[in-house]
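Bear in mind that the values in this text are calculations on the coordinates, not laboratory data. Since the structure is predicted, the reported quantities are computational estimates derived from the model, not experimental observations.
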Structure I
Amino acid sequence: MNVALNQHPAAAAGTPPAGLHDLDPAALKIAMRSLAGGVSVITAGSGDDRTGATVTSATSLSVEPPTMIVNINLASSSWPVIRRHGHFCVNIVRHDQQPIADRFAGRGGLKGVARYEGADWTTLITGAPVLIGALAAIDCEVEEAIERHSHAIILGRVRAIAHGSGDPLVYANARYGTFLP
């Protein structure tokens, strides 16, 4: 398959335009940081076999049937727990729940069950941990997981939803934010 790409005139002349980066993982990471995203804490497991991660990569795939998609690094502690338990919960955090997002992002060095301290948790249908007071919590059963490159693309069939209220926590350019009234 041949694909024609439009080149920037300066690149065609041999001089890359200002701000053009080589295609490497760091360049993609820098580019994606400019895209603001809602912050979710993905949780999985039960008892002492619980862990989770903070992501901006959770989104709905389909409303009929209700399906979520999340991307989890294969090297993270969350992936084996999601695979083992066959469930996860997308906890969409409020702007005042930044400390929870920080813990699940690994700030402070906390891992596993220690990340759950300082917040109240329950479960819905799948048994995945659900953050009480989250903006929304979407309880999912793993439908399919596709391992590609450094991540697992996880499709989750929605089994239950808990709604909260408040304003969302957002993330862009390596910092948290919220919407102004």
Structure II
Amino acid sequence: MNALILIGGKSSRMGTDKSLLNYHGKPQREYLFDLAKKYCSEVYFSCRAEQQFSEQSIIDTYTLGPMGGILSAFDFNPNSAWLVVACDMPLIDENSFQTLINHRIKEKVATAFLNPETNAPDPFFTIYEPQAFQLLTKYVEEGNKSPKVFLQNNATEVIRMSSLDFLKNVNTKEEFERIKFKA
């Protein structure tokens, strides 16, 4: 299993690159890289061409937002499962990684946490299995691009927990100021 850190967003609401925000004494993308390296064979960054900064970058060639990043990762290695994590989730820690991996069902298309805010599987901290690639490709060819809806409509292992604070994503400077002390 490889990890894919989604850093390709434009961070327009934040006004600065969310992957470079410091919650843990280092830029968030470095924090997530170090964390994912403990659990995954390889760790990559999904980014736009102009953001490429590392040989561990996978350029999003689809420009479909997060869905494009996921598809580009499968293009890069279609035989790997991909643990996808968004850079704007600063409360993700070792425990949340371990919980996701412990609940993984390889026979399903994906394993994801049920996000209580959306009452749907959260697509941005999810393990996508290799069998998801063909289904994702067909889904996009049909004009769809929502990873959340994809997970809702396919065989996804859904993890239900009482406390899912780590799924909180931070998109504005106000949210950053509130949450940086919790991380």
Structure III
Amino acid sequence: MPFNLPILLTWLRIVAIPLLIAVYYLPAAWATPYERDLAATILFCAAALTDWADGYLARKLDQTSAFGAFLDPVADKLMVAAALIVLVQLGRTDAIVAMIIIGREITISALREWMAKIGASKSVAVSMLGKIKTTAQMLALPMLLYYAPLAGFDMKVIGNWLIWIAALLTLWSMGYYLRMAWPEIAKRSAEK
């Protein structure tokens, strides 16, 4: 297993997950609800920045690796799933939104793994639609963690709109990936 700066940043993102959850289990005397929300938001945003930084540094320093390519999306999906579960527990988003987003991630990850195994991974390469979905999601989650007005904007309302948009884009992008993979799925099914 290679170890370099990009992989260290990815591991830091994974380590941030239990910290983000633990913030909400601090004794009441240690932090106010606002302080918990602020700490969770900062942790999430810092983790999101490491997601950008690890990819950039891996390419810039020519330190890309198969392990890094595996670990990076795993860290992303774990962080998003953890934040969604916390938000559902706090009553800040609906369980259906979390189920759609987490379910899609599991489905598409399995599809990509299977397509790579049969040598057809280009059929399910990341699309612009997937990137737009991720952007909406990564904007919504810190807004819903923060959950208080900021600079005159109601993060609660904006975050809720964005998470529902992300959920709809999640379904749309899942349909897109499944449609792209369908010819290969049909071909393999016909061979049996």
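Some notes on this structure:
- Each of the structures I, II, III was assessed by Kirkwood radius over Cα pairs in Å, for residues 80-159 alone; the largest value belongs to III.
- For Rg and Dmax of the Cα atoms in Å computed as 15.1, 43, the structure of I, II, III it came from: II
- helix-only ellipticity at 222 nm (-39500 (n - 2.57) for each DSSP H run of 4 or more, over all residues; to 500) from the coordinates reads -4000; which among I, II, III: I
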